[in-house]
Structure P
């Protein structure tokens with residue numbers, strides 16, 4: 001499991017992530033640390049699953 005921001009950027013740069021599970025919350029924050037910061041390399045992903053979990057939607061993508 002990897003956190004957001006610069007940690008993901010570094011892990012992606014070294015091809016260390018096989019899948020991404022992202023929680024989408026019904027809250028608009030407006031500010032904060034982006035999940036994929038500027039300069040993150042472009043990566044093609046394939047949606048492999050999605051499910052509701054309470055008020056959240058969980059989506060999983062594979063490389």
Structure Q
């Protein structure tokens with residue numbers, strides 16, 4: 001997924017993100033607000049993914 005488009009549509013994507021990765025709280029998703037480094041960090045913390053795995057998982061979302 002194009003990161004610039006995703007950043008602009010973060011509010012729309014947040015529901016899909018929470019559905020797919022339920023360990024992320026509403027507050028965490030709101031805090032990320034399209035900042036992909038924060039997203040990757042949360043995925044590493046909550047799911048034990050590498051940054052590359054988190055990037056791939058996000059790309060597969062769209």
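Laboratory data are not the source of any read-out in this text; all were calculated from the coordinates shown. Keep in mind that what you see is a predicted model, and the values were worked out from it rather than measured.
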If relative contact order in percent (Cα under 8 Å, 6 or more apart) is computed to be 41, which of P, Q is the source? P
Answer label among P, Q for the case where helix-only ellipticity at 222 nm (-39500 (n - 2.57) for each DSSP H run of 4 or more, over all residues; to 500), calculated from the coordinates, equals -22000: Q
Value 0.97, calculated as Cα Rg over 2.2 N^0.38 Å from one of P, Q, is from structure Q
